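What follows is a set of structures to go through.
What follows is calculated from the coordinates using simple rules that are stated; it is not laboratory data. Keep in mind that what you see is a predicted model, and the values were worked out from it rather than measured. Cβ atoms are built from the backbone, for glycine too; each structure is taken alone.
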Structure I
Amino acid sequence: MKIFVAGATGRVAGEMIKELVHFGHYVTAGARRPDKVIRLEGVTPVHMDLHESTADLSKVIAENDAVYFTAGSRGKDLLQTDAFGAVKLMQAAHTVEITRFVMLSSVFATEPDKWTDPNLINLTNYNIAKYFADQWLIQNTDLTYTIIQPGNLVEAPEGSGKIAINVEKSQPNSIPNVARTLAYIADKDNTFKKIIRMSDGETPIAQAIDSI
């Protein structure tokens with residue numbers, strides 16, 4: 001597949017792009033600083049700014065088979081980037097007839113009654129932004145989406161390759177495990193129109209996702 005990645009210089013995106021290439025996909029990596037995008041064969045960096053109009057974003061993502069939204073402002077620009085930026089990218093995908101859309105979200109972002117979880121209590125504003133982005137994707141588009149909702153992200157030199165899904169509380173997620181999970185689901189039709197709540201766990205990623 002030809003895959004557009006929004007937010008390609010982020011912590012998860014860098015690892016995910018490696019995995020997408022490993023799985024044989026071609027990546028167009030969108031970022032405000034394309035010079036910071038990981039350099040790999042099969043990866044084309046392009047300039048993308050989520051503050052731009054839907055029409056401008058449509059031109060950037062055209063001629064791809066799927067869009068991944070992995071952008072995040074780390075709390076500095078929640079409305080323009082994490083919420084409205086995501087919505088504009090969905091609208092752009094619709095405009096250029098891209099149907100596959102993968103969203104990196106946050107565990108329980110669509111379930112406000114669970115935001116009192118001790119690991120989420122300080123992330124309320126972030127989860128509000130993700131709530132509206134996720135709900136827009138579900139309720140207001142006809143995109144073939146998958147929403148990945150990990151708990152708190154943990155730096156790690158490599159992942160275990162094992163996860164848990166359908167978790168009932170926020171638990172740590174190594175960035176390499178999240179990245180590989182995102183890459184693995186690119187063309188998995190059993191994940192279409194699904195929210196996948198995840199954490200590090202004991203089940204190999206492929207086995208966990210294939211069981212959905």
Structure II
Amino acid sequence: MYSYVFFDLDGTLTQSEFGILEGARRALSHFGIDTSDEQKLKRFIGPPLHVSFHDNYGLSEEDTEEAISIYRAYYREKGIFQAPLYEGMFDLLSDLKSAGKRLMITTSKPLVMAEKVAKNNEIYGFFDGIIGPGLDEKDASKSWLIRRAMKELGLSDADRKKVVMVGDRFYDIEGAREAGVDSIGVLYGYGEEEELRGGGATYIAADVPALRKVLFE
């Protein structure tokens with residue numbers, strides 16, 4: 001059905017909570033903020049870091065920038081290697097590529113880090129490109145990232161029906177809707193079914209086999 005498949009990274013391709021949450025803990029602890037609420041910490045998975053520190057924890061602009069620096073210092077050294085692929089994902093990507101699908105990663109994770117994660121998991125070669133913000137970009141919306149991916153592939157608005165966005169959070173689904181493309185909300189990541197349906201997901205996939213079924217219909 002779809003010729004172009006755009007994937008979120010954290011919580012969709014990779015089980016990324018290990019490195020992300022530890023980086024968040026270290027940054028928040030620096031400011032004396034309690035980090036015992038694991039569910040609240042998981043809000044770091046998906047949105048830009050600036051949103052997580054500033055909006056979810058109420059840090060000032062100055063403290064937010066310092067928190068991001070602390071987080072990234074840990075993530076560059078260790079966290080980036082603590083994000084294994086979900087079971088069955090490597091084979092799915094391989095089969096999609098063999099079937100002639102064009103694959104992109106569209107992620108809020110800084111591009112330089114997303115590329116390292118993809119290379120570490122040996123999936124970099126499956127993708128026609130990785131779209132992510134620069135280190136100095138505070139809020140790259142998912143709709144903007146999707147449109148950028150389409151532009152890089154040479155697609156126009158007339159091609160939107162050929163594109164599907166796969167993600168585990170509301171931001172992915174909302175971004176797809178704003179960009180005018182279909183979406184698949186996956187339940188094996190870090191989002192809830194309610195937020196994915198509420199965002200207007202075209203499909204819901206409980207696991208990687210269910211995602212495969214949708215993509216090869």
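Here relative contact order in percent (Cα under 8 Å, 6 or more apart) was derived from just one of the structures I, II, and that gives 19; the source is I.
Each of I, II could give distance in nm of label points 7 Å out along Cα→Cβ at positions 153 and 185, but the derived value 2.2 comes from II. Ranked by mean count of other Cβ atoms within 10 Å over residues 73-80, structures I, II are led by II, which has the greatest value. Looking at distance in nm of label points 7 Å out along Cα→Cβ at positions 25 and 65 over structures I, II, structure II comes out largest.
Here distance in nm of label points 7 Å out along Cα→Cβ at positions 17 and 145 is compared for structures I, II. The highest value is that of I. To which of I, II does the computed value 64 (percent of Cα pairs over 13 Å apart, for residues 1-40 alone) belong? Going through each structure in turn, the value belongs to II.
Given a value of -12000 for helix-only ellipticity at 222 nm (-39500 (n - 2.57) for each DSSP H run of 4 or more, over all residues; to 500), calculated from one of I, II, which structure does it belong to? That value comes from structure II.
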